[in-house]
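Visitor: What follows is a group of structures, each given as structure tokens.
The numbers here are math on the coordinates, done by the rules we state, and not lab data. Quantities reported herein were computed from a predicted structural model and do not represent experimental measurements.
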Structure 1
């Protein structure tokens, strides 16, 4: 076994259940490629899911679960016409759901390029779509009833190297809106 050079940036292993399920969800969604609609997942204790659905354990080969392990259960397709904030405001999860995760794709620009966009929404969208500095991103936000949250971000330009950024403040508004679905 080789030890990585000391000057390399080696990420810490992910071991907490929320981070693990957020990464698994991002990898699952990324398997379908880019240009996807928003996708919503219920987060449930894996032990509870396997107890209710024993066939899942045999099909997936799961025999031993880490304590507190979570599974993401994708919800049906979301309505296209609803705005994300309006959609989340209409959702309330049952008590059996420990948390929720949402995956959205967005186009971002550097701050100085954003200032150059037209003020009219449609014109701004057209300019954004063809701007040379645009970056497509996929954002995963996962929250629990206990108040934990994880945010992951993948850039389309780094899709092949499996680099996913994480940070607690990547999408504070989305974290709040998704957490509110668990309090209803």
Structure 2
């Protein structure tokens, strides 16, 4: 953990372009948003159904070979849905972000006095620069996932700032 205290590398250090400047070949097709639900129970059920999460046990999602697989349980979705924000609308983006990410970073985050390591899976979906959706799916301490969606490139700097730590994986053009 000694290296954790060093200044983390970022996408620029790795010679990667800003997300706003990605070539079209690295952008995934937009799967479209799901319906917004009025009740948390409906949001949870819809998200679990879209992701095909079993009612007991965990869904295992294969990530690129260089990265350990991800797991999603219904309980971890429950915690996430309870946080609000109509995130169930973006459930269709999660599997592609985990299975075919643009990049995966091992990032250090400070929580109180503790430093923890988290994997961040980053993808970009959509068409032209004005209609792209940027997605970060991040592991929590308990192994559950948290996802952030930024429509279009208005907040590209926020997303580029998530691209730091140790680069575990990057998708190459033509993959």
Structure 3
């Protein structure tokens, strides 16, 4: 992790892989293709994201070959997450996301949202609270910039950013309210 508790590229790959295996067992090749697909669509071609080996997940004890899959080719071996992998997934889901997002941060945010339902209710609320805090801060920074920008294209562009932050805050707050209503 970076000093600000946000994920480095190899941890983003790990989050995608572990989250996908929390959803269900995956063939090694399917998992690799899913990681490549998601990272290429959000970030674009990136050696940082494609260079991490899924083999490390097995070596570190985060994934294991499903019994009966040992004789298959690596690409066809079915993998499942281990308890250590679940713990690592929980830790990675707790990482910081700070808007404004670069491509890597956007990928982390999208994967956190994808895997959010895999967390218990309290952990989901914690994640949404972190996102709410980040977007409140972002919106305040943009509004301050607008105050100093005056009229013109810069203020107009920043106004679009404020609208997007406000829309995201409304969505986050509606998710929080829905989850709290389930308590």
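Visitor: Suppose you compute semi-axes √(5λ) of the Cα gyration tensor in Å for every structure in 1, 2, 3: which one lands on 30, 23, 15?
Guide: Answer by label: 1.
Visitor: Oh, and also: A value of -21500 was derived for helix-only ellipticity at 222 nm (-39500 (n - 2.57) for each DSSP H run of 4 or more, over all residues; to 500); which structure in 1, 2, 3 was it taken from?
Guide: It must be structure 3, since only it matches.
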